[in-house]
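Asker: I've put the structures underneath this note.
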Structure I
Amino acid sequence: MNDLKLIKKAIKGNKECLEELLVIYGDQLYRTAYLYVRNREDALDVVQETSYKAFFINWSIEK
């Protein structure tokens, strides 16, 4: 499935598509966060918080 389809399905509340997007873009998200915070642990925290928010928003869409 291409990224655009994954994004559209994730926006509609599909958890599996959101998980797949996080797997695909997780490293890129980490690298971007690291460029801003310049610290490994802080960058991992940013990735974790971003993932949590994405899942929370996705979960609240389902309800």
Structure II
Amino acid sequence: MREEPGRARWYGDLHSAQETFIVFPNRVIRCRRGDRDGRAEAEEYARVHGIPESQFDWPT
């Protein structure tokens, strides 16, 4: 994978008993626990932005 200048490759996640917030440098994805579409959206965004799949460890 080629490193692009200024392209941050990080995320953070915050969660409650009902929701998960996945925070990327320029976007926050909010999904309810069990929301497969929301998780798929977050995973795709992470993949496109260089986050390794082994790090997709946020609560489902």
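Every number here is computed from the coordinates shown, using simple stated rules; none is lab data. Note that the structure is a prediction, hence the values are computed from the model and not measured. Cβ atoms are built from the backbone, for glycine too; each structure is taken alone.
Asker: Have a look at I, II and say which one yields 2.7 for distance in nm of label points 7 Å out along Cα→Cβ at positions 11 and 27, as calculated.
Answerer: Details: I: 2.7; II: 1.0.
Corresponding structure: I.
Asker: Further, regarding this structure: Given a value of -29500 for helix-only ellipticity at 222 nm (-39500 (n - 2.57) for each DSSP H run of 4 or more, over all residues; to 500), calculated from one of I, II, which structure does it belong to? Working shown, then result.
Answerer: Details: I: -29500; II: -7000.
For helix-only ellipticity at 222 nm (-39500 (n - 2.57) for each DSSP H run of 4 or more, over all residues; to 500), the value -29500 is produced by structure I.
Asker: With distance in nm of label points 7 Å out along Cα→Cβ at positions 35 and 51 computed per structure, which member of I, II shows the largest figure? Spell out each step's value before the answer.
Answerer: Values: I: 2.1; II: 1.4.
With respect to distance in nm of label points 7 Å out along Cα→Cβ at positions 35 and 51, the highest-scoring structure among I, II is I.
Asker: Can you spot which of I, II the value 29 was calculated from, given it is relative contact order in percent (Cα under 8 Å, 6 or more apart)? Let's see the in-between values first.
Answerer: Details: I: 38; II: 29.
The structure behind it is II.
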